Structure I
């Protein structure tokens, strides 16, 4: 039986090679990949997210822990998709809006949301409304996350929201964030939520995710 608390602690400390080794050993014992994902990786990453939220951890430590999680995920993902047993929390399309090339905050949200069990489709930076729409359709996503770090690119978030509605995708929930973005601005442009930081963004995704069934 794998020592999941030790695995969680190892992930928390960001020891990627050891997390990979422990994942491999658990698979060798015949443990299902879904159990290892939930008990070994997601449980550990949720503690990272909680400590980041309360400033017990900072961005560099979160990135190191996320890298350790990816070492385990690299072994589990092919098995989960092959077996069709991955219980994803939902699919999120994430991108920095057109004209903006900043991505540190977006990358952090992607890593932490992946650690919470979401299927993250990272479009990258400088993304047009059409790219967001195409990605929502291709991946049948229920949530769109947008970031902006420049006040000049913030208005483009409304363009994306309006385009989603024009394309008949008004059921898709939209979460926005970034240094100059505020809750008031999110309400003004018709977004469904505002993430002040990566932890809050992941909480919003959980609230917005469709209930399975």
Structure II
């Protein structure tokens, strides 16, 4: 179910509570095929507590790079709109029960965007490789899977570059992530078993 709601509003946090989100799917998918690491175990406990209480737990750490990203996202979105002569609408929140995601924007009826504001050495490396930063692979795949849209544009933005060269855009489709979709399903099944175990331990103490 889609909710046309702005990120970081009280209702948005309420919708996110108890659900695995796009921004944290990388934590769940880390060490795929092996046991969950400590970050995933901590996240499973957070999800368990949120499901039991219905309250979102604010435990995210935001560094200067993250803050800059939030501040510069509107400028990157405007450049993207000008580049493609399109309108990007609010990404809102896609609620799929135990999971959900908030894309940075929706494009037409079939696309979405994920914007990353990055420092100039990282942007140069992406341009050099002509490939998105693979540390965001799981988030990109998850957002496509959750929204059931056809494609996602990875958009990296660097304000230090010349104005007409500040964006790198790579379009990825559902065909690019078929294997990742299957792995996400397998890993989430394991993850929610851990969440259930945590809930039972808390309730039966």
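No value in this document is a laboratory result; all are computed from the given coordinates. Predicted model only: the values in this text are computed from it and were never measured. Cβ atoms are built from the backbone, for glycine too; each structure is taken alone.
From I, II, which structure was distance in nm of label points 7 Å out along Cα→Cβ at positions 98 and 122 = 3.1 calculated on?
For distance in nm of label points 7 Å out along Cα→Cβ at positions 98 and 122, the value 3.1 is produced by structure II.
Rank structures I, II by FRET efficiency 1/(1 + (r/R0)^6) of positions 2 and 186 (r between Cβ atoms, R0 = 30 Å, to 0.05) and report only the one at the top, that is, the highest.
Structure II comes out on top.
Given a computed value of 24 for relative contact order in percent (Cα under 8 Å, 6 or more apart), which structure among I, II does it belong to?
It must be structure II, since only it matches.
With distance in nm of label points 7 Å out along Cα→Cβ at positions 10 and 26 computed per structure, which member of I, II shows the largest figure?
Largest one: structure II.
With Rg and Dmax of the Cα atoms in Å coming out at 17.5, 54, pick the structure among I, II it was computed from.
Comparing all candidates, it corresponds to I.
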